[in-house]
Structure P
Amino acid sequence: MKKIALSLIKLLLGLVFLTAAATTQAAETYTLDPSHTYVLWHISHFGFSNPSGKWFANGTLLLDEANPQNSKVNVTINMASIDSGIKELDDHLKGKLFFDVAKYPTATFVSNKVTLTGKNTAKVNGILTLRGIAKPITLDVTLNKTGINPINNKQTAGFSATAQLKRSDFDINALLPGLGDDVALNIETEASKTTTQG
């Protein structure tokens, strides 16, 4: 009986070890590709048009493919990198009336909850910090593809996302209400698995 009991204990310990190892290996760290990761915004210009601009972004993604709800993302945006295609407008947006990049050079998004809504879709909740003000925001995210990227030969995950926010929530009130308060965001990202040094 003692031998059987010891064998069972060893078996259980082995299963626990294998489960822990599998859990540890499930989540992988990915680095956002700043050349293929950007936030595109659209805003009403006095009702006449909906101009846009973008920032490129960098950061990290902890991707748990086995349990996607445990995934996390941490993104940093260099606010001075804003690109609307019009230099005069970019300079205006960098000033104190809008993003005040001299005082607030970066914006960040840190996720705190992932809720699956479909096979390849999820709502990602997190905190957006812009102009020193932190507010909750929800991203509607679609996983486009995972696989080996033929350009860099790395395991890569690609996502698209959308979100809505009010700029007044972040104390950006210039030219309201003519220049819209509601801002639509479209986000594209590619993230490659971080190489582990042996």
Structure Q
Amino acid sequence: MTIADKTLVAARPATPAGDPTPRRFTRREYCDMAATGMFEGQRVELIDGEILRMSPQSSPHAAAIALLHEWLTLALAGRFTIRGQMPLVVAERSEPEPDLAVIPGAAKDQRDHPRTALLVIEVSSTTLDYDRRKAGLYASAGVSEYWIINLSARQIEVYRQPRPDAAAEFGHRYAAMQTYDVQQQIQPASLPLSPTPVTDLLPAS
């Protein structure tokens, strides 16, 4: 599923005169709508001012998140916080909820939604184009490392070295990208983790 396949939760009213233009929302407006219960029972994200309703998770998607969460928690508990599908404030008009994000410090010290992370992971089966688009968004927030778990190809795409890029959609991009398959091991550059077989981080096919 590409970003075009996702559902816009909020309407886009036309301007009083001239051609219709998108009505993009700020984080404050988004949070105010959430507080009224407008999104109750839904998983949504604010991306570049658009409120997107996310598709229900498939069983492989959920299994992959569970595997990755367990791996990170066992290795990093107490020193880092592992947040699952919780808000990450990356811009005034963007508040994604990545499948997993690793934040420095213990959970009890986290008082506000974080604005960056050492590692962000998205699990992708039908949303690969959308998750690749979000690479620039995470780079703009200074996220050190971004992984896409490509369930269909049974690969992990690793993006590193966030850099400004005026030509990129969100003004930033990752300078390095590498794909790892099931014959390889993987290791986050930004975290104290040992190399791990890619196959251990993927659900059974």
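For the reader, a short list of remarks on this structure follows.
- Entry that produces 1.2 once distance in nm of label points 7 Å out along Cα→Cβ at positions 77 and 101 is calculated, selected from P, Q: P
- Among P, Q, which structure scores highest (criterion: relative contact order in percent (Cα under 8 Å, 6 or more apart)): P
- Comparison of P, Q - label where distance in nm of label points 7 Å out along Cα→Cβ at positions 37 and 165 is highest: Q
- Top of P, Q by distance in nm of label points 7 Å out along Cα→Cβ at positions 45 and 93, largest first: Q
- Ranking P, Q by Kirkwood radius over Cα pairs in Å, the structure that comes out highest: P
Where a number appears in this text, it was derived from the coordinates with a stated rule and is not lab data. In this text the structure is predicted, and so the values were computed from the model without any measurement. Cβ atoms are built from the backbone, for glycine too; each structure is taken alone.
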